[in-house]
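Multiple structures follow.
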Structure P
């Protein structure tokens with residue numbers, strides 16, 4: 001079974017910034033020239049996640065609110081206390097809950113996403129940084 005791996009970076013702003021990466025993943029799939037299989041998207045960071053959402057402004061704002069309420073930024077997180085200068089304990093915890101990878105099937109060289117589904121990168125960290133994404137494609 002052929003396997004293709006593509007890497008790309010996304011400049012993120014931190015603080016629950018969401019970036020739609022669907023088109024970039026589709027470009028990776030197009031370059032692989034496979035008809036059917038699975039695509040795994042993996043972010044190489046513990047303070048960021050990939051997920052599927054309906055990508056519209058209201059849900060982007062609601063997603064930030066959800067994470068702020070579920071795992072609030074708090075200097076009392078042990079990670080912040082035992083690592084001088086760190087303020088992102090909540091960012092790591094959010095990443096643990098949401099996860100760093102996502103697998104999507106494809107057929108006819110098209111991702112099998114629903115009408116309103118989009119692949120997004122969600123950056124939980126407290127500052128801007130570049131995020132590395134790996135797209136691993138297996139199929140025939």
Structure Q
């Protein structure tokens with residue numbers, strides 16, 4: 001089951017929930033305890049918040065964003081920035097999760113307006129960059 005964002009700006013919280021495998025409410029509670037709030041514009045224009053939130057659930061992220069080149073090069077799983085744009089000099093994007101589901105590459109998109117949150121329409125997404133994610137053992 002894909003976790004869908006419950007707030008307009010909750011894609012980062014939903015992305016973490018989809019990677020970790022817990023509810024949106026669980027991740028939101030943890031985020032709020034760390035002073036991370038979905039309505040804070042910094043959540044979707046800075047990567048430090050999502051990195052710190054993932055670490056609280058036992059996941060590590062690469063230190064740098066990696067420029068997207070090909071779907072075949074994507075690690076499993078990865079945070080992926082799509083819908084990248086700049087408003088008033090500040091970058092914004094939508095967080096989604098790339099991973100292999102039963103050996104098939106898919107994107108989990110938490111946008112509640114989609115009819116199917118498991119996406120394979122790769123040509124339509126136009127990703128900008130990604131962050132590899134791994135479970136800390």
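Say we calculate Kirkwood radius over Cα pairs in Å for every structure; which of P, Q gives the highest result? Ranking P, Q on Kirkwood radius over Cα pairs in Å, first place is P. Computing helix-only ellipticity at 222 nm (-39500 (n - 2.57) for each DSSP H run of 4 or more, over all residues; to 500) gives -6500 for which of P, Q? This value belongs to structure Q.
Any idea which of P, Q comes out highest on Kirkwood radius over Cα pairs in Å, for residues 15-54 alone? Before the final figure, lay out the partial values.
Details: P: 12.0; Q: 10.2.
Across P, Q, Kirkwood radius over Cα pairs in Å, for residues 15-54 alone peaks for P.
Comparing relative contact order in percent (Cα under 8 Å, 6 or more apart) across structures P, Q, the highest figure is found for P.
Since every read-out is calculated from the coordinates, none of them should be taken as a lab result. What you are looking at is a predicted structure, and each value in this text was computed from that prediction instead of being measured.
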